[in-house]
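*Asks:* Below, each structure is written out as structure tokens.
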Structure I
Amino acid sequence: MKSILIIGVGNFGMLIAKQVHELGHQVMAIDKDEERINEVLPYVTNALIGDSTNENFLRSIGINNFDVCIETIGNDFQSSLETTSLLKELGGKKVVSRANREVQAKFLLRNGADEVVNPEKEIAKWTAIRYTSKHILDYVKLDDNHAIFEVKLPRDWIGKSIKEINIRQKFGINIMAIKENGDMNLTISPDDVIKEGQTLLVLGEHKAIQRCFHI
């Protein structure tokens with residue numbers, strides 16, 4: 001179990017708080033808005049109303065006691081930047097900050113953020129990939145070039161074995177699992193035959209996936 005600090009509980013911060021709570025971690029939330037703090041209370045261990053750009057306020061919390069500090073301020077970049085810088089100065093072990101634009105990400109990384117997330121960019125990319133292809137059902141980005149994709153089966157693959165379709169040799173794509181009726185089979189072999197109704201979890205470069213599935 002980890003100790004997580006979330007600063008800013010707008011829509012994005014609230015969703016993070018709920019997910020971290022479901023994972024069983026301890027969460028403290030901070031926001032200037034009392035109404036938002038009241039809304040997040042069921043999902044956090046503790047919540048405080050306060051200004052995250054106030055050094056004395058942040059110092060009183062004991063930033064170095066948290067495993068991860070997540071700053072999600074989305075509508076005030078000056079406050080986001082100041083908060084990020086203070087979190088690192090006050091001993092934040094891992095500081096993750098939200099950015100809405102690439103230029104913001106660069107400034108945040110220079111001023112204390114260990115990592116930056118851009119939720120709008122990620123959602124836009126997921127939406128574009130998901131709804132412009134008849135084969136892609138979901139994907140998880142690993143880095144700028146690689147991702148795990150859940151894909152529907154091309155018609156001519158049905159009834160063939162993994163060895164026969166041979167996408168590892170042809171495209172450098174690895175089949176990680178076969179999914180059927182919500183169940184995931186991770187113990188696959190080259191002789192497993194692909195059946196109607198199944199989907200595959202594959203790992204590869206974006207460009208290779210595009211070539212293989214004609215995206």
Structure II
Amino acid sequence: MPRINPSILAADFVNMQRDLDRIATADLVHVDVMDNHFVPNLTFGPQMVGRIHDVSAIPLDVHLMIDDPDRWAPGYAELGAYSVTFHAEAASDPVALARRLRSMGARAGVALKPGTPADPYIDLLEEFDQVLVMTVEPGFGGQSFMPETMPKLTALREAVSARGLDVWLQVDGGITEETIVTAAKAGADTFVAGSSVFRAADTAAQITLLRDTAAQHAH
């Protein structure tokens with residue numbers, strides 16, 4: 001079954017616990033950590049992520065859009081994050097970092113910006129639990145989905161399927177009822193949705209709609 005991970009970048013930060021409760025039927029909560037260096041925006045640090053973990057009914061899917069994840073990512077595994085995804089472009093040794101995260105009990109994910117090719121990571125897929133194909137430029141919510149990233153996703157899906165791996169393929173950016181069809185057909189099974197979930201009057205119904213739509217069009 002496809003996974004729907006709402007991004008709290010689209011939540012009301014002043015009413016975070018209320019908005020976490022609104023997405024309790026989702027699979028994981030996607031937490032974007034930005035450092036104002038790797039991306040031109042600043043969001044949460046470890047203290048806030050720790051508190052989100054304490055009050056969230058569902059596990060945390062932490063996405064680190066930060067410099068030097070080799071140093072900082074393990075701290076998020078220590079906080080109890082279920083999944084920790086770092087950017088390939090920022091890590092000095094992605095395989096060593098993924099192995100360290102796994103050794104700490106977290107799922108290890110690697111994220112690729114729209115312009116980053118997947119080819120170098122296809123040979124390394126066994127080292128990761130998730131590959132995140134960014135469908136917008138990372139840094140801000142509310143951007144439009146970039147369909148030109150789909151061939152990368154399809155290549156990853158074909159490699160994962162051919163090798164019988166349990167690697168989640170995640171997309172993040174501009175995911176709506178329409179674009180989730182495109183992403184599911186291309187091979188995604190894990191979907192980050194921000195505005196399309198939190199702006200819905202009935203968030204539970206929207207999560208179900210997205211999940212069912214993705215399932216109908218699964219690769």
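*Asks:* Give the label, chosen from I, II, of the structure having the highest value of distance in nm of label points 7 Å out along Cα→Cβ at positions 8 and 104. Mind dumping the intermediate values first?
*Replies:* Values: I: 0.6; II: 1.8.
Biggest value here belongs to II.
*Asks:* For mean count of other Cβ atoms within 10 Å over residues 72-79, which structure out of I, II has the highest calculated value? Don't skip to the end; give the middle numbers.
*Replies:* On the way: I: 16.4; II: 20.1.
Of structures I, II, the maximum of mean count of other Cβ atoms within 10 Å over residues 72-79 occurs in II.
*Asks:* I, II: which one has distance in nm of label points 7 Å out along Cα→Cβ at positions 96 and 184, as calculated, at 4.1? Mind showing how you got there, number by number?
*Replies:* On the way: I: 1.8; II: 4.1.
For distance in nm of label points 7 Å out along Cα→Cβ at positions 96 and 184, the value 4.1 is produced by structure II.
*Asks:* Moving to a separate point now. So mean count of other Cβ atoms within 10 Å over residues 32-39, computed for just one structure, reads 19.5; which one of I, II is that?
*Replies:* Computed on structure II.
*Asks:* Given a value of 21.6, 66 for Rg and Dmax of the Cα atoms in Å, point me to the structure among I, II it was derived from. Mind showing how you got there, number by number?
*Replies:* Details: I: 21.6, 66; II: 15.7, 45.
Label of the source structure: I.
*Asks:* Which of the displayed structures (I, II) returns the greatest value of relative contact order in percent (Cα under 8 Å, 6 or more apart) on calculation?
*Replies:* Result for relative contact order in percent (Cα under 8 Å, 6 or more apart) over I, II: largest is II.
*Asks:* Rank structures I, II by distance in nm of label points 7 Å out along Cα→Cβ at positions 88 and 200 and report only the one at the top, that is, the highest.
*Replies:* I
Read-outs throughout are calculated quantities, based only on the coordinates presented, and are distinct from any laboratory measurement. The structure presented is a predicted model; accordingly, all values stated were derived computationally and were not measured. Cβ atoms are built from the backbone, for glycine too; each structure is taken alone.
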